[in-house]
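Below you'll find the structures, each written out as structure tokens.
Bear in mind that the values in this text are calculations on the coordinates, not laboratory data. These figures come from a predicted structure and were not determined experimentally. Cβ atoms are built from the backbone, for glycine too; each structure is taken alone.
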Structure P
Amino acid sequence: MIWAATVRMLRGGTAPRWLEMRRVQRDRRVHVSCIESASSRRSLYIDVSVISRHDAGTGIQRLVREVAGHLLATPPEGWCVIPVGATNKRSYSRIDWPRQGHAGGREIDVRPGDIFLGLDFALDSICRHERQLAAFKKQGGRLWFVMYDLLPVQRPEWFSDKLVVRYQKWLRVQASLADGFFCISPPVEQDLRQELAQRYRIGDGIHTQVIPMGWDLAAVPRDAMPADGVSSVVQAMQQRPSALMVGTLEPRKGHLDVLAAFDVLWQRNAELNLVIVGRPGWKTEELQAMLHRHPQCGKRLFWLDDATDAALTALYDESTGVIMASHAEGYGLPLLEALGRNKPVLARDIPIFRMHESWGLEYFPQHAQSLELSKILAAWLSATDRQMIQPHGNLPTWRDTARAIWAPLIGEGC
């Protein structure tokens, strides 16, 4: 009875840290791959559980879509790449993605040397089908996951309570099963190593690999842009200098700071646009209401909460520059997408953005107040209006990301 209660507590994400640590350590001892030589024909199963049901167009989903596409298109000799997905009711099975987007095909057939790649941010699927993934490993497969950031456990106040609990369960399952992690930046790799050591007292036997991020969105013709109000925004951007912010509305993204700075400029009748692209996120109801009822809404302030890739490409092209105001990030994909289009980037002066300094970013103080930030924004937009920049050095593409993923997987140590 005590063990049953303990299991229920663990599944509910409410276990004390010491108990969670012991379970992970026990599971890693139990879930060991059998020692067999790899098959001559190996399979890479790519988890696309979330994006196959709904592509929300977030930074993570742009990564999943582009990387999965390259992995499917260019498998090394002797490898077969298979997209898989799971739902609450169906275990991981083959799916015909991207042509069809639902699970329900043949279940995974595991052979020694096969690899499951947790590419999608599938919090619920990974946890619900932990036993299936453990069996995959027991039959000689390997499990690798992509780690985007650890912010829900580092700064839980920025996220909903439900998401924090789901993330903690997801991290615990990965810590129990993973053979390796692909991290989207060196700071994420460092944070992951630290979390695994402090939270679970593990680290040995888990490989980590930093992979480059790509800037190139899938090529889309400009006439593919839907009539969803984007054309009027593009016209407004062509009339005056325009700053673009891309990313889900979240407390950590810094939208409020930038909006307050633009309020100072608009009060002085500055002819400047602020364009925000991002779906509404958690704990931003006040910000959403503020954007909708703002006096400049539809005039100099624009919020697009459902932009397609075609629309986003057009907005990047017409922007004067891109603002990265986040207080924390795992990477900050929009800055790379902007640089790839020769657009200037003004970023908050935090370590994750300083990592890209060599590419020609400009910075504003981490704790800048609205008046100081307004002066910086006005000068930056004036200096960069209609100018193109050339980033220092070659920017990586999603093809480079796929190649970096293949490198450790095709070796003996995966």
Structure Q
Amino acid sequence: MPAREAAGHAEAGKTARGLVLTRTFNAPRTLVFAAWTDPKRVAQWWGPHGFTAPVCEVDARPGGAIRIHMRGPDGVVYPMTGTYREVTPPERLVFTSAALDQAGKPLFEILTTVTLTEQGGKTTLTVRARVVTSTPEAAPYLQGMDAGWTQTLERLEAHVAQGRAHPSGVQSGYAPVNGLKMYYEIHGSAKAGSPPLLLLHGGGSTIDTSFGKVLPALAQTRQVIAVEQQGHGHTADVDRPFTFAQSAEDTVGLLRHLTIRQADVLGYSNGGHIALQIAISHPEVVRKLVIESAMFNREGTDPGFWEGFTAAKPEDLPAELRAAYLNVAPRPGDLPTFFAKSVQRMLHFTGWTPEEIRSIRAPTLVIAGDRDIVRPEHAVLMFRLLPHAWLAMLPGTDHMTIVNRGDWVVSMVEAFLDAPMP
């Protein structure tokens, strides 16, 4: 833990056995969370001013180990070890840490909880550090805990602001596409011979609500590009309806803006509909396709699903999606229009013919929950129609909980993307 530095003052509060610090970052929380969980990134900001981390090993999963050696300006090395207790991307980290003496024995143990919330595209990070055990020799370290953490968070803030949250340079920005200023994020490093993975969120959603549980893990093994469609998340609305055809053109336009010739594409829910349209109208852009909880025609779900849109009201928007919209939308007052456009797109959904689905040449992984809006038999039908398809049916999973099945989804997607092309 950054606890050796003795000067300074905690921002939010300090007790004899712990502290609470809060800091706001001008970046989405997915980017800030990523800076906490990749060892190469952590090494760039961990420790007070003037410190380096020549050894930085973090395995950000429950039970995963932490091993960091901080080197002070005077050359003295301060080793620490720890263990992750909770990891909830991109919301929360809980871990233990212990500073070691020259013989490798713990001087003290601290339980640290890190929480991240996002509002208006900015992330508020709160660190709660509580001393669990300590020895008399730990006193100098613990006296400097507040200053050490304060300076460490200052370094993290500068690191994120300078665009160095990833060693190859995390990018987030707005691309001029078809009259939009389309928001995108790029996570992870490009891999030779492997195209990036493009993530397309669900209707009424954001990058965070659709992919917050899987994006950090996927970015460990490949470059990931996540976008927010017209009127969704950080992308402001323009004067035109929401349509899947237009969203597909906007997405292809974004790839061209980023000079990406071909990508793997993963679409969840309405993002799956956009992905299908891209694979049909721009097959050259798609290497592999992942369709998660999406249907190719109106027969893919119960008639009551469609009837529900005829009387839908903004109050019907799930609380999580409403909160996400209000937190990051550039014009939160557009919520009623955003909801109305979303409803109209679903009321006019026609889908694609079996022949159009058969025309998709890209290898495709179809993922659905056994309690999904999408009927299991419809997912099987799509699987049968596609020329080169895999099928994954997740047990005990509905349309909203599938986004929380991070371990399942990541393992299946990575196995599919890494498999040889047919």
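A value of 12.2, 39 for Rg and Dmax of the Cα atoms in Å, for residues 199-246 alone, calculated from one of P, Q, originates in structure Q.
Can you say which of P, Q returns 2.2 when distance in nm of label points 7 Å out along Cα→Cβ at positions 319 and 343 is computed? This figure was derived from Q. Looking across P, Q, the calculation of relative contact order in percent (Cα under 8 Å, 6 or more apart) that yields 16 traces back to P. Of structures P, Q, the largest value of distance in nm of label points 7 Å out along Cα→Cβ at positions 271 and 303 belongs to Q. Source structure of the calculated read-out (helix-only ellipticity at 222 nm (-39500 (n - 2.57) for each DSSP H run of 4 or more, over all residues; to 500), -12500) within P, Q: P.
For which of the structures P, Q does the calculation of distance in nm of label points 7 Å out along Cα→Cβ at positions 55 and 335 return 2.7? That value comes from structure P.
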